[in-house]
1. Rank structures 1, 2 by relative contact order in percent (Cα under 8 Å, 6 or more apart) and report only the one at the top, that is, the highest.
2. One of 1, 2 was used to compute helix-only ellipticity at 222 nm (-39500 (n - 2.57) for each DSSP H run of 4 or more, over all residues; to 500), and the result was -10500. Which label is that?
3. Determine which structure produced the value 0.50 for FRET efficiency 1/(1 + (r/R0)^6) of positions 8 and 56 (r between Cβ atoms, R0 = 35 Å, to 0.05), calculated from the coordinates; the candidates are 1, 2.
4. Which one of 1, 2 has Cα extents along the principal axes in Å, for residues 24-159 alone, as calculated from the coordinates, equal to 52, 39, 33?
Structure 1
Amino acid sequence: MSAGDDILVLLAAGSARRMQAVVDDKITALLAGKPVLLHSLQTFLSTALIGRVVITYRDELQLTKIKAVLAAHSLGTTPINFIPGGESRQDSVLAALQSCEGHLGLVHIHDGARPLVSAEAIHKVRARALETGAAILAGRAADTVKIAKAHSTSVETSPDRGLVWTAETPQVFRTAIVLKAYRKVAELQRKVTDDSSAVEFVGQDVSLVENPSVNLKLTRPADFVLAEAILKTR
């Protein structure tokens, strides 16, 4: 498999409910003068690893906005396809992966709301996935984590912080592996909150790759302020 054969699945179909109406669509909102989606997309394309992009979208209005953003910027000749997202992130990923049926290489699944991902991080996690078949970008937990008792706010246990990681994106897999996994969890109606959870469910080992840089996900209005401050230091 040569460079330029990878697929990027860029997830943009989220609802932005926690943005408190500050922005109606965080994916096309401006961050440091540039639409959020464009930050990570341009970074991925700069790596020369990506041969095709699949973007999931929420509705026709958002699709129109995304296409306008892409048309206004020179992104080279990499094919970009659009797939309608589903009710959940899990549904959107499965829809995108089904459009990649038969691909023999690696697929990078990335949240469009993570605009700060670096080319270095992409290369690191991709290299591990090439070796093992499945790898995710992650960060070591800085805080002590508490596990609550079921249906309670009381502490059940406090796991060793040295063993705790926070999952990020991109998460990179051999396409056949992650597509099989998502089809299996859908068949069993099992809910997963990230891609590696689906892959773990079918018995595939997933490697953790420590992110060398900040990879903030835009979730709340204050995250835009923080992300702009970080971008100014780069």
Structure 2
Amino acid sequence: MNHLIGVIFNGIGILAGSVIGILWGRRLQAGFREQAMRLIGIVVVLIGFKMAWPLQDPVNTLLSLVVGGWLGSVWRLDWRLERFGHWAEARVNRQGFATGFIAASLLFNVGAMAILGSLQEGLTGRYTILATKAVLDGTTAMLLTTVAGWGVLVASIPTVLYEGSLVLLARDVAQILRGVLMQDVTVVGGLMIAAIGVNFLLDRTVIKIGDLLPALLVAVALGWLKIQGLSFL
């Protein structure tokens, strides 16, 4: 349990930010909420591009997204996530649950801070990265909940499970995700986050984010091949 303090802090940060956003969001005018969604979209796009820059291996990145998107469409991942979201909406009687849950889950978990923070806590017992991430995620959750609803709050569950698993498996994961692999995964994850921002900006699903999830695994596979000497550059 001592090595899960940072993970718990992160979960509490998301919950606290979401609750504030839910309570605060009710007092905001509909027009401002629409504007806030677009402003959040701009910030999320910038966050994604910052993660993805500099783009060291554009070929592997493009292959990861294209092949990963194809696998996701074959497995109908986005449809399955939407189906789960609509089922949850009916259960909690809240519209917009699916959008908030998917967007927030990816924002909180697809990135270097979640991986590096979990590895730091698992390997050293220190949780400075996750504590910092808790503040960032809490602020993001507060703003996102005002326009995306209760799904953002529920996204704290997969975040805690994901980071907690990485903490417990830190020594094994650290041997896999390092150097080039970590860089490639971060770039692909950054572009996926930027795609979330595009959807928020346009207020409709232009890019099916759920279908892109396998791209992270494809990035790991292509990164491993690159380490072995097989590069497309």
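1. If we compare relative contact order in percent (Cα under 8 Å, 6 or more apart) over 1, 2, the biggest value is for 2.
2. Only structure 1 yields this read-out.
3. It was calculated from structure 2.
4. 1
Computed from the coordinates by the stated procedures, all read-outs in this text should not be read as laboratory data. A quick note: this is a predicted structure, and the numbers were derived from the prediction, not measured. Cβ atoms are built from the backbone, for glycine too; each structure is taken alone.
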